[in-house]
1. Using the calculated result 20.8 for mean count of other Cβ atoms within 10 Å over residues 292-299, pick out the matching structure from P, Q.
2. Of structures P, Q, which gives 18.4 when mean projected area of the Cα convex hull in nm² is computed from the coordinates?
3. Consider the structures P, Q: one of them gives 18.7 for Kirkwood radius over Cα pairs in Å, for residues 172-299 alone as calculated from the coordinates. Say which.
4. Given a computed value of 25 for relative contact order in percent (Cα under 8 Å, 6 or more apart), which structure among P, Q does it belong to?
5. Work out which structure the value 19.2 belongs to, where mean count of other Cβ atoms within 10 Å over residues 252-259 was derived from one of P, Q.
Structure P
Amino acid sequence: MSDSLTSPSNRSVTVLGAGVAGLSVATELARRGIGVSLVDRAGAPGPGACSWWAGGMLAPFCEGESAEEPVTRLGQEAADWWDAAAGGVTRAGTLVLALGRDRSELDRFARRTERHETLGPEAIAALEPDLAGRFNRALFFADEAHLDPRATLKALRDGLARRGVTVETGDPAANGVAAAGEGVVFDCRGFAARDRLADLRGVKGEMLVLRCPDVSLTRPVRLLHPRIPLYIVPRGDGVYMLGATMIESSDRSRVTARSLLEMLTSAYALHPAFGEAEVLEIGVDARPAFPDNLPRIRRRGARIHVNGLYRHGFLLAPAMARMAADLVTGGPRPEVMDEDRPER
């Protein structure tokens, strides 16, 4: 772009928010030689960030079952970017299963996705021995990966610190912090940015962290169900993340008993040993989403919003960071650029 965003005076920018979007944008900017100031209310990634409760699945082809084409295409950048920026990516694929009564769900999933192979009982047992004899058919997405979101956020923060970028504790929404007139500001506050983005909404997600040492899974497993599909992501040492509901609500304060029952029942159906699991954490948050569930880079003067990652935070943050950094380094206009809607 041939405007003030690429001028020499803007070789330093401010990033608001230290969740997955803010840390990714700050990391990409720093890698390109741009000076970064990072401001977050909590001062470090933690339970207040939606990305703290993420599954960490880098599964662009599985997401194609319900997401629009850009999610699948842009999400294919994620595994390599995370490996370079933070490490810790496990490239073991994704296993998609369905109970006998839900067999049609597996057929539907196969029709709507690509880059998978159909497995029978022996192949399922070879991939996941603890599921031997429990399922007759599965879809295997060999080109997908996963990571531990909390370890990854810490790795990004530590990587930035080595470059001299620390997280300043403060209110990113305050008028006196990083005012747009003082330079380029990337607003990556997620759902908190609804104070400026009138069409941003929250989609509630509820999650569980369990310890179940009697089950050993080496890759994310998705158990399809017409009402609440379940994913289970291994964290190591017998710990698993279970999720997640998708409820049209901005409530971030409570998990319902019905949601807990649905998730635990599905986990038990996957393997009865989950009935004896220890519940370590129960989490809830509101994912930031625009009406079409696609992300946006929305510029208003020198303030640039990077938002709307919905449930694809770790999957789409690398592509969004690349496009955001292009704005201040003379790169191409981001394909998700949106300059038509006013702020509040």
Structure Q
Amino acid sequence: MKNSGNYVFIMAGGVGSRFWPKSRNSFPKQFIDILGMGQSLLQLTFKRFLKLCPAENIYVVTNSIYKELVQTQLPEMKSENILCEPSRNNTAPCIAYATFKLATMNPDANMVVAPSDHFILYEDVFIQSVKKGLEEAAQNPYLVTLGITPTRPDTGYGYIRYDKNVGTGIHKVLQFTEKPNVEKAEEFLASKEYVWNGGIFIWNVKTAIAAFKKYAPEMYSLFHNGNGYYNTTQEQAFIDSEYPKSPNISIDYAIMEKADNVYTIPADFGWSDLGTWASLYEVAEKKENANVSSNTNLYLEDSANNIIHLPSQKLCVIKGLKDYIVVDEDDVLLIYPKKDEQEIKKVTEILKSNNQNHYL
């Protein structure tokens, strides 16, 4: 299978509300060097996929307001490889746009769809898993998702139950379960029949379009109507006009949970979706008393298991704090229990309803 038939679409349009207040509407987390590695998460993702296919086969799908940010961070990417969404309608319309555009360009293409803000420790293992998925998708009408071997009963992830008895490296998906309670998550972990849904999808464009036609006909019709516009000077005008009419729905709900041809490749490549402060804490280097911070001006006493993000020039003195998130970012100070981190998104929703968008 030649690389010329493989394409990657990196989704980079989200705002990372659970990473607030570091992640803001004007500069969300995918553009931040959140790991302290000298590169943003988007830059790390792009570099990772260069191991799979040439740069001209890598696209970024983002919100229109972030186009200049993408161009600044990825100067080697052609402008026409940046797909601009006029509205945030979740992952299904984003992926439909990418799929229909690619189908008019290369009707036999295989594609990988991946988020821009994931951390992957073992990149070679990851690329091997993706290549396996591409090989399967090229030969079979499969919708492939990479399944992440779970390491803890996390309630912030979706879970995939798969048939362990059938398949050599790739297994038929039996059931999706979105963000279970802790009791269910513990049960799933103990059964060893589940993997986390990492949101990384692999398929042939013909298979994907058939799935949209069968399971999301409204979305199929909308994007099918653009077939005369994709890869022309009128593409953006069509997308600006029609894209906001698409339903606001994830690819999991629109396609993956309905389809009967979904397969998973279970893998362990040191993955984290970096969706929350606690997920960053898990992968970050721990210092004294298991605290995580990039700030050196810290005086901590009787404090442990905290993640602390502060301006580099700020002195911070903390006593008696355990298992907390502390973030001092411009006009917002956040001090929140790690165990309640899923509620941070609700805080941003309250701010929005109170017309305090300048804090978001």
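1. Working: P: 20.8; Q: 14.9.
Source structure for this number: P.
2. Of the structures listed, the value fits Q.
3. Q
4. P
5. That value comes from structure Q.
Computed from the coordinates by the stated procedures, all read-outs in this text should not be read as laboratory data. These numbers were taken from a predicted model, which means no experiment stands behind them. Cβ atoms are built from the backbone, for glycine too; each structure is taken alone.
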